[in-house]
Structure P
Amino acid sequence: MQEQRQASHQRRRRNALNETKYLELVLVNDKRSYDLFNGNLTTLESHTIQIANGVDLRYKTIQIRVALIGIVTWSVQDPITVTADASATLTKFANYSRLVLKSIHAYDSAQLLTGISLTGKSVCYLFYLGLAYVSTMCLSNAVGISHNSKNVDQVAAILSHEIGHVFGMNHDTGRTCTCVYKPSSAKICVMSSVLSQPYPQSFSSCSVADLNKSLQEGLGSCLFNQPTKLATAPKCGNGFVEVGEECDCGSVAECTNQCCNATTCKLRASAKCASGPCCHNCQYKAKSILCRGAINDCDLPEYCSGKSELCPANMVKQNALQCSRNTGYCYNGACLTIDAQCRTLWGPHSADAASICWNRLNVMGNQYGYCKRSSSGAYTGCSAANVRCGKLHCWTNASAPVIGATWRLATVTFTQVVEKKIAQIPCKSISIDLGNDIPDPGIVIDGTKCGQEKICFNNECQNIKSVLNIKECNPANCSNHGICNSNGNCHCNAGYAPPDCSQSGNGGSIDSHGNQTTVNPSVG
């Protein structure tokens, strides 16, 4: 009965929207930001912390805590070329973050604060205050840039907006959204395409729906571990359990937790825990109780250990395992496919276009097909090997995209002989202006399958093992009763026990605590 109960849990997709999530954020100040404060590092650091607090204030309203885990300041010179060209600067910062910054800080998102006034291609918007990659949370390019100034609330509003894009949020403008304005005198929400005072502190219903969609697609696998060390000194009352604390339920005024003393951040008498998915009535939940179900094709469930209030770290399937009926590969918990991207642009009745569309159009290097486009608007065609990593081509009967208010459609029809009959093959691509802080979503996303054991990265179709961090694990070592997880360990099916799924048990892995097996136990 226990095994049957857990098996049914594993099949149930959870709704992660209402779970508390933690965004581990690194903020990078460029040389111009350093100069803005006359080289006073103490003042700049205080300014940066206040900005992060303002971002956290906004995201708390949608169950996301923003934890500033690192501040980097380029006080001598910028290690990358930072210019007013927002697109070029974002590309360089993304590469720097992936190659350098990630080895210093284990962040979920890195954001550059620049004192340079940004410029770029803008069709209908007056301000260019930031730029970010959309729907990239927990991926290698979960980065953005924001214009920095001495106005803390303004920068916090800009940064919250750009991080929203990383979460997959699009602009409110041109959509039917509801919003509880905060402050009450505000006329917009955080994801409005135009910033105005008083600066918004709340998210609209559209933003929440966009976030939920991203979470269900797996773009949030890194958000469920609670950080224990922040860039700031430990402080009782900030809502983060830090060194020297047993619990932290916020300030005395806001704490409603019966298990935690808000004044001391210590547990009350007889309490073993105060919060967390594995805590109930101040006591630990029993071992093997499901605390985090699988959210999508590339996710895995976790269970309580019986010894902690926390759910184990979120485990996902090993990178490069096939997903979505073999149309994609798991990439840090997400399954990125052409079909899904077409549905995002055109609606549910849309799919990947015929091969001729990709092969004939993306080599052209014009508005109908290309791999790269410079900030000046110049097109570069794809090589034959990279045609599925450039302009996105879809099959759809829709006449207009479901996102964006300003767009340019390109439709080409090829005549082809199919099974001895002449057929008309339609190819549809689109350039969408979602605002000057969002790259065109009509381009194939990094991490999308482009061939056998290949994914797109920087508009090139590359070998998946050369791009992704894949922990060594042979599924054959899981006794045909499990798969490999992101730590390179077997995650066993219900009815089998880790570490190698060869014995009977409750399923899971040595990482999913509630079902872990002691390997080579000591004697005595």
Structure Q
Amino acid sequence: MVPAAWGQEQQRWQGFYRQHLISRLEWSAKFVRQASREEVRRRIESLLTLLQDAQRMFAACAPQFLSLVDALHPWPLRWGYWHAWERQLRFLLQHASHLSLAQRAVYMVHLAEILETTGRKEEASRLYPQAMKLASSSKAAIPLAEVTSAWVSWTLGNGNLHEAQRALALLRTHRLPPVAQVYEALSHMRILRRQGRFQAGVDVAVQTLETLQTHAIQDAALMAQLWAQKAVLEWDLDCFVDSLESLQQALALHRSLGDRFAEGSILGDIGLVYWSMFALQQAEDALRQSLRISEELNARMRMVVEIGNLGLVYLTRGALSRAVRYLQRQYLLARRTDYVREINRARGNLGIALFCQKKYRRALPLILADREFSRTHNLLASWGLASTHLGVAYAMLNSPEDSERMFAEALEVANQIGSEVLHALIWRAQALTSPPKEAVFYLRQALDVAVRHHRPMDEAACLLLLAKYAPDEDTGPAWWRRGMEILQQLQATAWLEGATRDNPPILPFVR
């Protein structure tokens, strides 16, 4: 009698616990949908614990479990609970029969993004195409558009422009509601950027922001992505002030959502724009903030990027030994995570550091590799800069024909992307390899662009070189002093060590 009674009591308590668990899941899903984001955030850890407990009785509470996950997603990712949410996404995908094709596709692509960001590229490379296949089969427009946007970003990052274009063309065969149109625009903007059609990309961004307003779409995360992508294209166009304003819009939106990873990413982009404006202390501050957030979240891929960007800041300041340490660290971390783009970027920037130390023969193979990678992947600005450095390096190594070929190539790229700043960098480079009269002609053109585009480092570089060719004893010292003053303001006086009017420093060609 005792065992039977005990068995009945156990069943009664199991039933009670099961019903209690279902009630808690139902209440929690309702709470998440109705409460403010801040209220949900205060309870996020207990909600994640509830889901972890519910996994053990999933068969009994599957609908309620899925409802809570659906209500929460993607907030745990935005709030930095990557490891805990990765476990939930993996669990859901192991029980895929309870999910629609569209749900499976969206959860799978978000899992792939976690894996990519934390440096597990091999597994991510298997999940992205699976997610795309599921989304295509589902024919649900908004999930398909969201997954396509992530897929386009992934394929472009791996140098496959054709596949990105194919995916966008497939998406456009569907009738897209306004939210899906925004994802479609993001994909289109990324492809336009890879094609070097920067202004066309900005135009798409402006039109799409108007679409959001027209349809009263209150999706802060989506709007932030648009502002951020617009900013990148404005940076490509050398419109640095506009780029900074767009990034500040994106940053405010991501902060309103509490999205730490996105906040860190935008801070990194802000740092890069400040670097392009030669606001070097502001650049370093923003990049260090981004790096701290990336370390906090274990966002390894972003860490690799920011370590390299800090290396560029130190390179621009003339702190070459420190720059080399950061770039070597970037290279090692990129190799460890198989981050191909950053492997090449670190290698190319290490070549530029050697170039600035006038170690042209050692720099040559590194910059040549950077040129080839950039050319193959249609990274036009990087290609033009690599060719510019090569033009000088070949001249210094007494290979005038190769030098002329590289300068011609760089000018062709500058014409293709319509970059006046790149043109000016090439003119300054050509001045280093030209007779005095031609050198002065090139430098005056480059100086005019530097002043108009508010690029003080380029202005200083031109003035210090012009001082060597000054027409009289008053002008030369005046140009030299002005160049020195600018470098002092930029905290980049390391370039002046050992330099004289007759032996001016060769500052890097950066944008």
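Ranked on FRET efficiency 1/(1 + (r/R0)^6) of positions 216 and 344 (r between Cβ atoms, R0 = 41 Å, to 0.05), which label among P, Q comes first with the largest value? Could you put the intermediate results ahead of the total?
On the way: P: 1.00; Q: 0.40.
That would be structure P.
Taking volume of the Cα convex hull per residue in Å³, for residues 56-95 alone as the criterion, the largest value within structures P, Q is that of P.
Assuming 8 is relative contact order in percent (Cα under 8 Å, 6 or more apart) as calculated from a single structure, say which of P, Q it is. Among P, Q, the structure yielding 8 for relative contact order in percent (Cα under 8 Å, 6 or more apart) is Q. semi-axes √(5λ) of the Cα gyration tensor in Å computed as 38, 33, 21: which structure among P, Q? Going label by label, the one that fits is P. With respect to mean count of other Cβ atoms within 10 Å over residues 240-247, the largest value across structures P, Q is given by Q. Which one of P, Q has helix-only ellipticity at 222 nm (-39500 (n - 2.57) for each DSSP H run of 4 or more, over all residues; to 500), as calculated from the coordinates, equal to -5500? Computed on structure P. Mean count of other Cβ atoms within 10 Å over residues 32-39 computed as 16.5: which structure among P, Q? Working through the options, I get structure P.
With distance in nm of label points 7 Å out along Cα→Cβ at positions 312 and 400 coming out at 5.0, pick the structure among P, Q it was computed from.
Matching structure: P.
For which of the structures P, Q does the calculation of mean count of other Cβ atoms within 10 Å over residues 328-335 return 19.6? Show your work: numbers first, answer last.
Numbers: P: 25.9; Q: 19.6.
Corresponding structure: Q.
Please state which of the structures P, Q yields -0.67, -0.72 when log10 I(q)/I(0) by the Debye sum over Cα atoms at q = 0.11, 0.12 Å⁻¹, for residues 256-407 alone is computed from it. The read-out was computed on structure P.
Only the coordinates and a few stated rules stand behind these numbers; no lab work does. Remember, it's a predicted structure, so these values are computed and weren't measured experimentally. Cβ atoms are built from the backbone, for glycine too; each structure is taken alone.
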